[in-house]
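Below you'll find a set of structures to go through.
We did not get these values from a lab; they are worked out from the coordinates using the rules stated. All of these numbers come straight from a predicted model, not from anything done at the bench. Cβ atoms are built from the backbone, for glycine too; each structure is taken alone.
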Structure I
Amino acid sequence: MFSFLRKIKASNRPYCAALVAAAGVSSRMEGINKLLEPLEGVPVLVRTLTALQLAEGVDEIVVAAREEDLVEISRLCNTYGISKCVKVVRGGESRAHSVFLAALEASPETALLAVQDGARPLVTPELIDRVITAAARCGAAAPALAVKDTIKTVREDGAVAETLERDVLRAVQTPQVFEASLLKAALQSALESGAVVTDDCSAVERLGKAVFLVEGE
C-alpha cells in the first residue's frame, strides 16, 4: 500500500526527501548538544522534525547525527510521531560530509533533496513547501531575507576594506532544496577537492548552477 501511495504522489509532484543535518559538536555550547535541549518543553530537533513532518511536500526524512545520538534520536521520532523519518544515520567529518551521507540513504525514487539544519526549530511547514515548490520549477532554491545591517569587509589589520551594497545582500536560511542528482554531484565534488563550503547552495554554485531565492521568514 505504501508503495502504491508513493506512485500516486510521484504522479502529482516530485518525491522529496528531507535531509536533516544534526551531527554538529555544539562547540559554542561547551559540549552540550543543543539539538536535544528542551525549547518550551520539546527538544529543539523534534521541533525541526515536526515542521518537516507537517510539510506536504516532504515525503521522507533522513537524519544525519552523531553516533552517540543515533538511538536517542530514533526514540524521539517514535515518541513524537515523526513517521516520515525513515533513517537516522551516522554523520560525517563535516556538515557537507554528513549531508552527503544522508543523501546516499534517501529512497531511490527521490527527485528533490531538501537540506534542513537541525538547529533551526522555528522553520514552518509553509516555508518548507514554498521552497520545495520553487526547486521543482528551477532545480535549486533556498529561502533568504534582506540584510538590514550595514556589512563591511575588513583587511587583516582590522581596517575596513569595503562597505557592501546592502540592497543586493541576502541572509540565506534553510531548507535549501535541489534536484537530487545535482546536490549529490555538488557535495561529492566539494568533498573530493577539499573545498570549504558554508552551505549547500555554495556547493551547488561551485558547479555553475544558479540557485534561486524565495522570501524567507
Structure II
Amino acid sequence: MTEKDWNEIRTNDSWAIFKIMSEFVEGYEKMARIGPCVSVFGSARTKLENPYYQKAVETSKLLVESGYGVITGGGPGIMEAGNKGAADGHGKSVGLNIVLPFEQSSNQYVNHPVDFDYFFVRKVMFVKYTQGFITFPGGFGTLDELFEALTLIQTKKIDKKPVVLFGKKYWTGLMDWIEEEMLNAEGNISIKDMDLIKITDDPKEAVDHINKFYESHPLRPNF
C-alpha cells in the first residue's frame, strides 16, 4: 500500500464521521417522538408457521395493549412477528432497519421506519429508547443484542431494565452454562447478575414481568 492510498483511506474515514452523525441525529429525532417502547429481538429466519413467530405476535400485541410501542430490527422472522403484533394491536410498530446481503428490507407491519447503514448506531437506538428487552430464539445477532443489553445494565451504563428470554427449551442450556461456568466455576459474574434475566414460555408472563418492574422503577429513556 502506498502513502497516497493510505491518505485516501484516512480521508474517507474522516468524512464518514458526518454520515455517522447524521444517522444519530435522525434516529434521535424520530425515536424521541414515539414514546415508551420495548425492544423485541429474535431470528430473521423464523418462519410464519414456527410457534415462536406466533408467540412473538401475541407478546407484542400485549405490549401495545399495556401502552408500549414495539421496536424491532424491521426485518423478517421474529422481527416481522413483533411488528405484526404491534400493528394488529393498533400500536406503534418501530423498525430499525439495516440492509444486509441475505436479509432484509423493512417488513410490511412497520409504521415507524428508521433506516441505518451502521450497526452500532442502530444498537444505540435499541437501548436508548427502550424500556425493556424480550429476546426470542435467534442467532449470532440476537445473542449480540442480548449480551450488549446485559453488559450495559451490569456495568450501570444504562438504568436497570427488565430482560426476558422467551423460550425455555431454547435458552435453558445457555443459562445453565452461565450459572455453572461463568458464575460458579470461574466467578466471572456475580449472583445478582443472574437476577437480571426472566425466562418464560408465556406471552402474558413476559409482559407482566415488564409491567411489574415499572411499578417500582421510573419509566424513562436512557442516557
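Which structure, out of I, II, was Rg and Dmax of the Cα atoms in Å, for residues 107-186 alone derived from, given a value of 16.5, 52?
Source structure: I.
Comparing structures I, II by mean count of other Cβ atoms within 10 Å over residues 131-138, which one has the largest value?
II
As an exercise: Rg/Rh (Cα atoms, Kirkwood Rh), for residues 75-146 alone, calculated from one structure in I, II, equals 0.96. Which structure is it?
I
Hey, helix-only ellipticity at 222 nm (-39500 (n - 2.57) for each DSSP H run of 4 or more, over all residues; to 500) derived from one of I, II reads -10500; which structure?
I
Taking distance in nm of label points 7 Å out along Cα→Cβ at positions 19 and 91 for each of I, II, which is largest?
II
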